[in-house]
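Heads up, there are several structures right after this.
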Structure P
Amino acid sequence: MGLGSAILELKRNNDEKEKFRESVLYACIHDTCLDAQIEDSRCDYLFEAVGLVGKKDYFLDAIVSRMEMTDNHHLIRQLCGLLYLFWQDGFSEAGTAIRNKFRDYLSKITRMKKTSLKRLPADTLTSLTLWLCDIYGIKEFFSCAERIGQEMIKRRDREIVTLFWLVPTAEEIFGKTFMKTFEKEAKKSEGIRHLL
């Protein structure tokens, strides 16, 4: 209900935090939203709970394993948000997990039948790309853009990312000169040129 009662309970029971570990883990690796389309991210809240329970390595391993197994769009968004917070906290393997998911998901999405390519798979790949931009910067954007563009060329322009979300958000992340840099990189790379 968004009242913070779980966090308050964890703080009150600091001496018995072990008994809450599995419950917090369940909330981290499952989509427990009533309506994920309209609810805000709960990643900060979950990461605070992880910190209160302790043993972050235990949670990170489980989150990375869950990321490898799922294709659920809303769950991937949640896992990426948690992995980003782990990465900010000094766990470099969290960024690597998102990069690996991008690579694996790109391979999977390009094998889907055209009729299967509805909005969510493209949104998922877009979300993964943008998380990588937040972690690794503009070079990572162009690395992803090259791969995505090459796959779109091979598959005759099937839109495997949500371009009207990807490009404006990248522009917000990287600033006003982003489009000029995008055009410059497109001159050097067929995949980036195709995406542009």
Structure Q
Amino acid sequence: MIQTTFIDKLTGNENLVSIQLGDNVNTPEKNAVFAESSLKLCKAIRAKCPNARVVWMGMWYGAANRYTAIQDACNQTGCKFISYTDLLRSSSNSVMGALSKRGIATRTLAGVTNVVEHTPTDITVTFTVGASSYNSRITVNSYSLASGTLTYNSEYEIISSAGVASHPGDEGFRLIANKFLYEMKLTTDKEYYKS
């Protein structure tokens, strides 16, 4: 599968190949093959793109065995590993009620208790998850509220899942970008993108 979905798509003329895998290796079956698969992936990229700089970045949801597997694969193949371990803190995560740019689509949000219309396309939504209440101001193309469910058309999605909110937020992505640029020696400024 990795051959057809990834390796075959490479031309062999790439200057840089970036890998970001490992976060969803979350079952015993996946963990059992991760070390071997990581090494095979790095070898396949190296064979297809011998002149490329290859970097493996991660992980937001790491575990020691996966970090070891990635580091070993990178060490054996001359790839570079950029660890996220020093970036992981609550201020780097997204939050409930944040907006995620996902492309224009019609979406729904349950648990909505109030909608304030600033303009027909600019609204503030109040919603609850469990015992907590959140507010989100969002630009929409259209919306309707019925029985506590907001149906809205927007290029943004309101984050209403704690699991999704635990992923990197704007600050996390800023830190990831800065670390990549600095570690790959594309800049000498550790804070290329400022807060």
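Taking 0.25 as the value of FRET efficiency 1/(1 + (r/R0)^6) of positions 123 and 179 (r between Cβ atoms, R0 = 30 Å, to 0.05) derived from one of the structures shown (P, Q), identify that structure.
Traced to structure Q.
Hey, mean count of other Cβ atoms within 10 Å over residues 51-58 derived from one of P, Q reads 17.9; which structure?
Only one of P, Q returns 17.9 for mean count of other Cβ atoms within 10 Å over residues 51-58, namely Q.
Further question on the same structure: When distance in nm of label points 7 Å out along Cα→Cβ at positions 27 and 43 is calculated for each of the structures P, Q, which structure yields the highest value?
Evaluating distance in nm of label points 7 Å out along Cα→Cβ at positions 27 and 43 on every structure, the highest lands on Q.
I have 121 for volume of the Cα convex hull per residue in Å³, calculated from one of the structures P, Q. Which structure is it?
P
Just checking, which of P, Q has the largest value of distance in nm of label points 7 Å out along Cα→Cβ at positions 67 and 99?
Q
Something else: For the read-out helix-only ellipticity at 222 nm (-39500 (n - 2.57) for each DSSP H run of 4 or more, over all residues; to 500), a value of -9000 was computed from one structure; give its label from P, Q.
On the way: P: -22000; Q: -9000.
The value was obtained from structure Q.
Each value in this text was obtained by applying a stated rule to the coordinates, not by laboratory testing. Here the structure is a predicted model, which is why all the values come from computation and not from measurement. Cβ atoms are built from the backbone, for glycine too; each structure is taken alone.
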